[in-house]
Each structure stands twice: as C-alpha cells, then as structure tokens.
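Structures given as structure tokens follow.
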Structure P
Amino acid sequence: MGRTVRSSARNRELLALVPVALLLTMGFAAVFGQNDDVLSTLSLSYGLYFLAICLAAHIYIRIRLPDADPYLFPLMALLTAFGLVMLYRLDSEFSRELARDQANWFVLGLVLFAVVVQFLRDYTVLERYRYTIAAIGIGLLLAPRLPLIGAQVNGAYLGVKIGPFGFQPAELAKICIVIFLASYLREHREVLVVGAKRVLGLTLPPLKHLGPLLVVWGAAMFMLIFIRDLGSSLMFFAAFLALLYVATGRFSFVVIGMSMFMVGAYFIYSTVGHVADRVDIWLDPYQDPSDTGFQVLQSMFAQADGGLFGEGFAESIVAIPGTDTQLLPAAQTDLIYSLIVSELGLFGGCAIIAIYLLIAARGFKVALMANDGFSKLLATGLTSVFAFQAFVIIGGVTRVIPLTGVTLPLVSYGGSSILANFILLALLLLISDRARREAQGGH
C-alpha cells in the first residue's frame, strides 16, 4: 500500500512537469515569433533542456524523498519558467545574457537542493545549533554595510560584492532567522502561554522567556534598518508574527507585535530620510513624475496598458528603441510583475498570484501534516517568508504598500534568490517526506 501511494505521488509530480516544459517552449516560441517573425527550433531545444533538468531533479526526489509533496517542485519550476521567458523577452543582448545566467542559477539551485537533501536527512539537528544559525543570519544581514565588500543600491545596502561575484545576503539570512525562531518557539511555546498575564484586555507573555527571542529578533531588525532594506524588514516581521501566532495560538501577541511595528515604523519614517522618501513616493508619485515617482508611475501605466488579456509577448515597450532610456526601469528585477501584467494582462498577473497561493497552500499543508513542533513551525515559517516576499514586491508595484527592493521569488532575476528558495524547497520536502512516511506507518 505504501509503495503504491509513493509511486502515485511521484507520478503526479512527473506529469505536472511536462506541461511546465511545454509552457516554457511555447513562451520562447512566441518571443522568437514576435521578435524575428519566424518560429525557431531553438525554443524546442530550450524546452527539452529545461525538461531534462527537471527530470533529473524528479528522479533524485523519487529516490531520496519518495513520500514528499508532489506539487511543490512543479509549482516552483513553473515560476522559474515564467521568469526565464520574461527575462529573454526583454530583447537585448544584456537581457538574454541575464536569462542565460538565470538558467545557470536554476541548475546550480537544483544542485544545492540535492546537497541539502543529501546532508540534512535529519533536519532536526538544526535545533541544536539555533544560536549559531541566528548569529550567521545576523552576520549576513550586516555584511552589506562592511567596507570594501558592501554594495549600495538606490539608497539601500542590499548586496555584497567580492571581485566579480555578488549576492544578496538577506535571501539566505531569512532561512537562518526562520530556523532560529522555529527552534526557540518550539522549546518555549508552553511557558509563553502558561506564564502569560492579562493587562488591559491583552495577554502579555512573560518577559524572562520572551527576552532572548526579542534580543535576537531585535538585533536582526536593527540590522535590516541599518542596511535600509525595507522589504526584507517587513517580510521578516510578518513571518515572525505568523510563527508567534501558530506557536502560541494567542492573537493578542500578534496585536502587540503589530502595535510595536506601527510605532517603530512611524519613528523610522520620522527619522530616516530614505524611508520617508519611499513612503512619500508611495502616497503621491505625481509630486515628481520625471524623477522619484517615475518608476512607480511607469509600473502603473504598464499594468493599465495590459488590460484583461495583455498586449502579447514582446509587444509592450520597455525601452525607447535605439536609446538607453528605460520606460520600465528595472524590468528584470523590481518591475517584472508589471511587465507580466502588461503583456499577459490581468489574467496573467492573477495566474502568477495563484501559483504563489498554491505554493503557500501546499507549504501550510506540510506544516499541518508534521508530527513534531519544530517541523510544524519550520514549515510554517518557511512558507510564510516565501509568501510574504511575493506579497511585498507585488504589493509595491501595485501601490498597495511602498515599493521595496526585494525580488519576486524565482521570477525576478537574481541568483541569491534562486539558491535561497531551492534551499527552502529542500527543507519543505524533507519535512513533507518525514510527515507522510510517519502517517503511513513507515520509518
């Protein structure tokens, strides 16, 4: 019975990968047809190459994680395929080089995925090193402010550059912080609830048990403010509140956290010029439409041009032909969702959001199936930080919240994001495999 269930799950994963490869092939065919007025067999080659890589990963999962969730990997592969097509579609030698780099990062991400699965079969060992992992996460957040290697982008310290190599440490730091939070809350969840006191209608946790958690979390948030990475700050804090609620079941803790965040946000808005500028642009981008508000306004105009069904692949104008003037600045990173909506319409944008929602649903299902507290909290935290990252960037380009510099997971260009999210996928599949195997009475 167990072997039949495993085979069925892995067969569903395999069948789901085939349409992903077909969508990638059709996407490249549409781009080639629009740009070169001819259908090229190159699109078929790209599709087969992508499918071969995914099949290799599938075979590895079938061997090492036979009971793992069958939909998480195909959904993440689908997002990657979307990103590769949209990057290549930008129709310049630079953008095509970015697409090739992204494809290489995808392969490297799958290799790193296999390494994590191979050496972290018993992922619960991470609990023993939670403070070391927390220190590594905080160190990664601090790295962009270090002299010589730190890199500043649009007023925020986001990257580290060592020679020809560069990466965004916050992408890897998010996993370290989530591991620490899951481990600490698993151990102290009961004392946080049992020792809580009612004050003015709110349940307050005992400070002596919440103190170490607040110290490490406060240090992480301080570093994020220090490097002015607003998107990551919001993403981390939201994931923290989600984990705190799941661990304690006390909504009052979330209310207290939200109140603290609002007070802190107002203070930062009043004292940090970069943050104030971002908020002012969000509130009124028309105050300086040719400079500070240009990116936000062009994002809105591009999405409006797309309508319901979009203008079609390679139909929207990203840059003025023959010039270096960008009509959609940072289309390969910050505004790639705006480009998708412009060319695939509101339905295409909703499809992307639906994929993220499906990944979140599968991730939370993994958390529900897990049998131990650490696994439940780890799966919840990883899923939350992934989902909130998508919300932060999509909310920014649609003016729901101020625009920040985080990447759209697996779709925007960025090697650091690809690698971090495949580590995240590996941990989720490890948790899922153990939970399903135990549910079937296996060992």
Structure Q
Amino acid sequence: MPLDLLIRYANLPDGRTNQDIAVKDGRIVEVRPAIEAEAVREIEARNRLVSPPFVDTHFHMDATLSLGIPRLNESGTLLEGIALWGELKPLLIVEAVVERALRYCDLAVAQGLLAIRTHVDVCDDRLTGVEALLDVRERMKPYLDLQLVAFPQDGYYRSPSAAENLKRALDMGVDVVGGIPHFERTMQDGAASVRALCEIAAERGLRVDMHCDETDDPLSRHIETLAYETHRLGLQGRVVGSHLTSMHSMDNHYVSKLLPLIAEAGVHAVANPVINIVIQGRHDTYPKRRGLTRVAEMRSHGVNVAFGQDCVMDPWYSLGNADMLEVAHMGLHVGQLTSREAMRFCFDAVTANPARAMGLEGYGLEPGCHADLVVLQAEDPIEAIRLKATRLFVVRRGQIIAETPARRTALSLPERPGAVDAANYAPRAVQ
C-alpha cells in the first residue's frame, strides 16, 4: 500500500537536512534521507523548513475580532481593556461568539497554527463564552486542537459568582483551571485565590494556567505563591504562569531566589510580547519599561518558556493576525534575544515549548507523532522568523488542509533577475 504523503528533502528545526518524512494513517512513520516508497501525494520541500505546527498557549478567543464593540480602548491600558470587556459581555450572544471564533480559527489554520489554548471568561452568569467555545472546539477538532481555560476575568473572589461559575464551566467540559490573582482586592485575596484554584485543579486532575502578575508593580509576587502551591499539591509540569510582567520591575536579589523556585516547581512560563510591549509601562515617563518578563533569565534556570499571541482585534489590542512568527519576531526584539541560539529558541517558543506547556500528545516530527506539520518558505528557524515565512503547505493528520503559493516579487530592472525571493538573500555560511 502506498504512503498517504511523502515529503522529500526537508530541512528540520533541529538542523537535519535532506530528510524525507513518510506519513501513513495520520501518523509519521519514518524520517530519514532517501525513503524509497510511493505515496498518494508528494511534496518536494528542497531547501525548505518543515516544522511541527505553530502553537499558541495563551489567547482570548471569546473576545477576538470584537474590536470597536461597543467602543475602542482609547488609553491602551490593561484596565480600560478590562472595563471595556465588562461593557461588551452583556452584549454577547452565543452565535456571534461562535462566528468570530470560527473566522479566527480559519485564519489560524491558514497560518499553520494548529493548537490554541484560549481563556474563556466565566464571570458572565450565562456562561455565553463557555457555551460558544465548547461548540467551536468540537467543530474545529478535525483541524486544530483547542484547549479551554476557565478564566474568572473579574477575580475569583472579587466577582460574586465567579467561584460557582468556574465549577460549572469545568463540569461542562472546560479543560484547564485559570485565575487572575493580581486583580483581586488585596494581595492576600490574590494569594488565597491561587491556593483555592490550584486545589480545585488537583482534586479534578486538571492543569492550571494563571494570569499572574500582569502589572508593572514589583511587589506583585503571586508567581511565588503559584510555584509554592504547585510544589505542595504535586502539580509539577501541569501549571503555567502567564504574563509574569511584574518580574521585569523586581529587585534582582529577590528574583535570584524566585527563579529557582519556579524551576523547582516545574512551572511553565508564557510571555506575551506583542501585547505586553504596548500595555505595560503606560504609567512610565522615561525610562519606559518594555513589559516583557525575564525570558533569558528563566531559560538559564531551566524553565520552559513559551510565547503567546494573547489578543487579536479586541478590547486590549487592535492589531494581530494569528501569525506566531510575528509573535516570535517581537519576542526576539523586545527580549534582545539575538544570539543564534536565542533566535532558534524564539522559534521553539511558538512550537515545541508551548506544546509541552499544554501537554499535547503526539506532537513533533518523530515516527509515531501525529502527521501535523508546516512547510515554510525558509531554510531554517531563524530565516523563518526574519521573513515571517510563507506557509507553503499546512498538514493536519496527514492531509493537506491549506496551501499558499511561494512569495516572489516580479522585477522590471534591466540586467537584473526577473523575480526576487527574499529567502534567497541570506548568508549561507552563518550557523
């Protein structure tokens, strides 16, 4: 029997070149040079990067594409965004949330983004977003993996019905327990919410993904409590601390204690560079803080760090396009991650690292993994970020679900090439 798909002469993110990838029954069955086999479909990826799909482990799909409803965020601040979301929530209907979310998922699939973890607000007693995104999760199952986080946007204790609604959402099938401790009324309430939410996750055998310390306040230290509760409850490897922007303002001595605690607890970290570079530092004059957490320092302590998109055209952010290479590009610049090794990490931060944080099974390019992959118009991960490379083919479970023509620009210059492909204009000797 022929293979379902055979990709020839692929460059892989780990540096291997001229690799053939054989696919049968939705799984990768072999990866090596010069596979001799017939296939129903072949892709020649000569000098092209073939990667596992992009993964976004921090997003708000219940709000996406709602820009301008009922008004715009004029200040650009986090708090006005939250207030605006409070004005929008009563206007939400399931059908509208589903329609916007499906449109976003179409865009994501076209960009090779095949796994998303989205937070869904549970402070609406109707649980409109929960009902809508459970529907979307089922509809999009053939095309992408969608994890839902029960997120008490207005505070687990601060919102009168959040605690009950969060349990209702989990009973309905939401996957992950969320929280926002820095938005509670006091630091003590914030710490108590971390404790209570982690206990719920431990009792139910679920993962945790906490909006944690998304503030410029260096005294917001809920990540310390999250690391402690993770260790106390045996949740190692199942907990994510998202944003962590207060860490950019913390005293270095305190951080020297904090980072080993995060690593010891096995807490994953998610930075959202595109959003936090525009939201944080709004109260600064100059010098003005960047707003990105300490990515390089966490990496040096062995913490798994991923990048998330967070928002697209919603109350917090008016731009975005489901392009995780754009997120990696911003993270590279804001974090000054410019060594060759660090730039390769930025590619991992939107592929393998978030897949690990989400606990995705069968992710990767080894035999036995799901045949989910992307063929990019670039030779390696650094070039893919530099060019925000075109996704030539997107494959899900061995089936091609999206194709985009290679990007070339026609020229009318005497005695010069007739077309330019930016991927051909890179030094070949750089490793």
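Bear in mind that the values in this text are calculations on the coordinates, not laboratory data. Small disclaimer: the values here were computed from a predicted structure and weren't measured. Cβ atoms are built from the backbone, for glycine too; each structure is taken alone.
Which structure, out of P, Q, was helix-only ellipticity at 222 nm (-39500 (n - 2.57) for each DSSP H run of 4 or more, over all residues; to 500) derived from, given a value of -10000?
Q
P, Q: which one has distance in nm of label points 7 Å out along Cα→Cβ at positions 380 and 412, as calculated, at 2.7?
P
I have 2.8 for distance in nm of label points 7 Å out along Cα→Cβ at positions 292 and 364, calculated from one of the structures P, Q. Which structure is it?
Q
Given 3.0 as the derived value for distance in nm of label points 7 Å out along Cα→Cβ at positions 68 and 100, which of the supplied structures P, Q does it correspond to?
P
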